[in-house]
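Have a look at these structures, which come just after this line.
A short reminder: the numbers here are calculations on the coordinates, not readings from a lab. On a predicted model such as this, the values are computed, not experimentally measured, just so you know. Cβ atoms are built from the backbone, for glycine too; each structure is taken alone.
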Structure I
Amino acid sequence: MHQVFRKTAVWVFLLGVAVLILFPLVMAMLGSFKTNQELTAGTTILPQAWQLKNYTHTWVEAKFSRYIWNSLIYSVSSTVTTVLVCSLAAYAVARRQFPGRKPLLAVYSFMMFIHLGAITMKPAFELMVSLGLQKSLFGLIIMMTASGGTTFFILFAFIKGISKDLDEAAMMDGASFFYIYARIILPLSLPAIGVVSLFAFRSGWNNYLLPLVFTMSQPKLQPLTVGLANLRYGFGGAMNSHYMLAGACISMIPMLIVYLMANKTFMQMNVGAIKG
């Protein structure tokens, strides 16, 4: 009897958590099909008439497709560069002993707790100005890549768990440092790379402050986070809440697809953890 009560309590708790998480999403989806007047009044949960034109207006007239495309470019590019740079750095630090190795790890650890916000944004932007990249696509991608400290430590911990005997056996056969990295370390690190790639993509997709600063004078380069904020006001300064909700729902679709595709990677990590 006690066990039945315990299981019931767990399921009730999980159901309550699921409701708390899903309720705002469901309300946002329903609100995206309402008129602005219905949203302002807030008298009904379901739309009186399903306004599909909210999505067509957001996608076509507000040029939301351009924002989506820009976000895909930023997110994919920053993900690839973050994984490449951090995996190389993690492999070098995990496998090589060199002067300043421990202080370097300490600095990396400290930098993880410094958020790229008001304190660091000005010097970072001035650095990009001195390099002539303040209005460039590459400048924004470089800044997104530079915030990959967590990615480095996840890959560093994973690579440290890979036996060094594999490296030594490959070196005895004449394999170079980069050959071992490409043919041994990377394939064995695919589960961890899948996880950090998902985190890096999500970070690039949801980033608002960096794109806002670097694309302020370049509207054609703005991603969906900045474009979504641009939908807030319409003609005469009127609030366009229905268009913002439609844009928010559209912006969730690519991220949802990426999560579903990454589900296999998470399952592999769980199986590996159980076997370990």
Structure II
Amino acid sequence: MLLRFMLLMAGLTAAAPASAEEARELCPDRPGLGTPACTVDAGATVLEVGLADWTLDRKEGGRTDSWIFGDALLRAGLTPSLEMQIGWTMLGHVRERDRATGERTGRTRTGDVTLALRQNLRSPDGSGFSLAVMPYATLPLGGESVGAGDWGAGLVVPVSVELGALSLGFTPHVDAAVDADGDGRHLAYGSVAGLGFGLSDEVSAAVELSLTRDGDPAGHATEALAGVSLGWQPDADSQWDVGVNAGLNRSSPDVQLYAGYVRRF
């Protein structure tokens, strides 16, 4: 039902009258750890789909493998500087293995729904110095292990600066994150810093570092991740991407591999 709604929204927005101005360059959210400050053109729609995502998290007691398929994000331009977003994880599978006993458990569920608005305050096309604010809320519609179990919310403030052939990106955020037991919320905050550059006219790359302080009642922790991603745009309205993230401390997942696709309508 939700997938039908997302496709309907994409169709309705795509059917809106096109602006007389030339369309902006495609500026997708994916790939990478950070969030861009650019917004979608008014009347345009961008559908971003994580085709496959695997995360390995090894702890002293065992290991957890998580797979996500169809992690969809629909972005629709409402004004020249404001967009709305609807995100939904179509399918997730989590497998846990106890190191001492060898016991394995697995769950396959759908994920939560995320709603967001991104208001650009400067340079909505992402050129030069660009700044935006993005409040969001997560609705607990997903199943056990894949979904968080309770509602969450937060504020993201994406910032980007173009420096010739290079671009710097910063994504500070503060969150009412869901507790690990799926009941209640706690404070989490952090930021992502990244450096983007072009390898050719069609291929771009980025290296990023993410730090997040999480105040979960079950135990405070600081997650540290480093990421590398590549995006290939064969035309003006689409992109294929791949990426890898690596944990830098024991509080972080060991490794994450992912691939996705973006299409503008």
Structure III
Amino acid sequence: MKILNAPAVLGGFKTSFTVSFVWVGSMVLLPLTMLLLTVLQLEWHSFWQIIFSQRVISSILLSFQMALIATLVNLVFGTLIAWVLVRYSFPGKAFINALIDLPFALPTAVAGIVLATLYAPNGLIGQWFAQIGWQIAFTPIGIAIALVFVSFPFIVRAVQPVLATQERALEEAADILGANRWLTVRKVILPTLYPAIVNGAGMGFARALGEYGSVIFIAGNIPLVSEIAPLMIMSKLDIYDVKGAAAVAFVMLVLSFAVLLLFNLWQNYLNRFFVSK
């Protein structure tokens, strides 16, 4: 039995596989290998001392908490906006559709400066919250807002094409059979969207987890308060603690990969359970 066996009629599988493997190895595996080699230069007790320090644990937990909050917010509003853009026609639809991709094109540093300006205590929006004693910028709330902004398009763009190809006949059949709107959404529409929603949520979560440029301006980088893991890594690099930064980066890499793997397995399960039926 051949390991490399062309799955399609067209030839060239071995060549394309080799090129793909070399490219992935050079672009992904090689940098990760260098990271691992840097971490291995640390003694075990030094590695665990870095990882289990209060500041590092706080930054990692804050990163995952804020990424999760941003993902849940985008899950709701991203799916809703995708529904509106696909199912309805209205003036300015093309403009709004193009606006969705703005976080992809806008430099994250610019986004951070704009958000910090808006939500600072004397900012256009922040001043109103300051009057009731709420501070947005330089707190975890500001981090969550920044992460929502940069990861927002992933859900919308993942759900849109699935909604566009969804058969309206199934909804009409459910309506004829007496199903109300909520039952139709829950039993007919959402099951076919679940894999796309999970896919978009996974990509958005990964994007939020590794975000640095927009957060640095609105977070304030206050240890144990508003310091996320990417800021923690940069703080260590600023004092030339390369090995310490590599240790934190390695832990974040392992945890992020585990989460992305779970998202991938979940999506595959939903594809088999809902879409294939």
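List of remarks:
- Identity of the structure behind 17 (criterion: relative contact order in percent (Cα under 8 Å, 6 or more apart), calculated), options I, II, III: II
- Mean projected area of the Cα convex hull in nm², for residues 28-91 alone from the coordinates reads 7.7; which among I, II, III: III
- Structure responsible for 4.4, with distance in nm of label points 7 Å out along Cα→Cβ at positions 108 and 180 calculated and labels I, II, III on offer: III
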